[in-house]
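Listed after this line are the structures, all set down as structure tokens.
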Structure I
Amino acid sequence: MTTALWALADYNGVIGRQPLPSDWAHLAHIAGWHQKSLPAFQERFWDQRPDFDRGEITGEDFWARMGCPTADRGQALRADTAMWLRTDRQILDLLRAARHRGVKLALLSNAPHEVARAIEQASWAAEFDILRFSCDLRANKPDPEAYESTLQDMGVIEDRSQVLFIDDRLDNTTAATELGLSAHHFTGDSTALSHALSRHRRPLSAAPQGAAAGLEADRSRP
């Protein structure tokens, strides 16, 4: 049986835009950190984030670790969630174009429950065949278990090179290639991503019998 072609994309830094400096400043203010302490706030944020992303602690626990006053933790959690939800329309358009060519779409993101559930409700999320998050898998990329669980859900058993993994972190793409996936390290260059997606096509030798002509016709499309 021929394995389907997949594009397996990260969320934050690929589909999702990075938070603005003003977002970080607002979040730090809510949490009770002085503006001059913003670098220290961000350092502590990322130091504590893995446990939250894996679903091992709640949002209340996370913001308690951040030193946020009890009364403000709900507000901090809402602001935290909201600042990750801006998306890059150009990247979504590139993925939609790949889907139009027959590539199935999947997402694998390190995200806590609140962010994951918000992403699932986004209008564009319905265009993805699979959405998987570290909080549900109880494993963060680049842990191999995060990839293995997702690949199992995608039904990818044999030829993992038919999966193009896209991530803005080099350690994540390196882990993917070590597991046999194709990978594209996204650095913000949409043209390079477009080329990577365009090259992600099934070799003629792997096409089902009688499908070669149709594949050649598909290659002529813009």
Structure II
Amino acid sequence: MADAAVDNDVILKGVSYGFLNELLGAIPGGPYAHGILGTAKYVLRKALRKRPPQRVIAATHELEAVFASLEILEPTEQETALAAQLEFEAQQQAVPMHVGECQLVAMFVSRGFHHVLTGDRKAIAALASIALPAGIDRAKLTARFICFEQAIRHLVDALGATTVKDAICAERGVDVAMRVCFSCASPEVGEASWLSGLDSHIADLRVVSGDLLAI
């Protein structure tokens, strides 16, 4: 049974780079049984076809393996209602938070997941700023969100910076921020700069997300 959730953006980038399993396995305190949204099969297959990485054949096989190995999360009626309330609050305050992220938050709250791993930085910042529905206790969200950059930082600790850089720079079109962080256009730039770039992205998000980001 899933004890954590991961969003579509992280899955797509992970299979595009070829290190999704390692990325999920590098989250501290694990291993965790990550679950994915039920709509992921349709959304991610389409996204991979629309913006295929260089290693598209391998990525496609890895994506199908994800669907076979990770638990598919379908929201209950109560979770759907809570997600709708959260989405409504976000719309009222004109902040970007789409239905998928709202569903993940609702399931996190009701099922007691350890964390949500998400590549949607705007959603984390939005969640920190809006008035939450009565069914969501803000205190329970504290330090429970892991952004993609944090996950990459943990992956660096697990695999080494050069290994992660090589995978990212082989797929420069997947994530512009990662391409810049790892100086893919400047091979003379060293590891200290790569890590500084990652840490800067994490620090910037922490400023606008309050206490939601994991420590």
Structure III
Amino acid sequence: MQGLIGKKVGMTQIFSKETGKVIPITVIHVGNNVVCQVKTAAHDGYSAVQLSYDTCSEKNVTKPVIGHFKKCNAPVARVIKEFKPDNADEQFVSGQAVSLDVFDAIKFVDVVGISKGRGFAGGIKRHNFKRGRETHGCKAHRQRGSLGANTTPGRVVPGLRMEGHYGAAQVTARKLELIAVDKEAGLVMVKGAVPGPNRGVVYIKKNLTK
């Protein structure tokens, strides 16, 4: 299995046993991942394992989702995500619980999440633009400058960085060091920050790059 679904708990810090230095870590709860569907190359055109996370009541999901879980003989859950198997020899059955053994002998992981929504933001906050001066009659303290040339091309060039909606987008934090795994509590601890708010859903994937 290439990864699991989790929920961000929050950030804390631990002390390294080797150096004694403080290590900032993010705690992710990965407790109840259940296989709800197994896709094969012969039937679906590709191989994948569909996992569900965060079991809930049937009233919290739509009827098509309820029918999907009943067909797969798995408990109803809020989150569904597909992951590739490590190899073709891995065998999975619908309703099977997936443990944290997936991350045994893994040093680095990629964490995918939805970043915090900041609403409508200006260029300084959104793109780190430089602000105007506070003195000598400058009135453009936090305003952007020119949008482009007047006659040529006579329009705003597509892709120009401007004010607009900031955040609430998928972000991948790559190659985060896996500090510890608590299999009994279902917790994964990674070094550094993870995108998204506390209690936000994240996807933890193995980083297989060298």
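Just so it is clear, none of the values below were taken in a lab; they were calculated from the coordinates. Small disclaimer: the values here were computed from a predicted structure and weren't measured. Cβ atoms are built from the backbone, for glycine too; each structure is taken alone.
Ranked by mean count of other Cβ atoms within 10 Å over residues 15-22, structures I, II, III are topped by II, which has the highest value. A value of -2000 was derived for helix-only ellipticity at 222 nm (-39500 (n - 2.57) for each DSSP H run of 4 or more, over all residues; to 500); which structure in I, II, III was it taken from? Computing helix-only ellipticity at 222 nm (-39500 (n - 2.57) for each DSSP H run of 4 or more, over all residues; to 500) on every structure in I, II, III gives -2000 only for III. Given 1.12 as the derived value for Cα Rg over 2.2 N^0.38 Å, which of the supplied structures I, II, III does it correspond to? The correct label is I. Quick check on the output: 15.4, 46 is Rg and Dmax of the Cα atoms in Å, for residues 95-182 alone, derived from one of I, II, III. Which one produced it? Computed on structure II.
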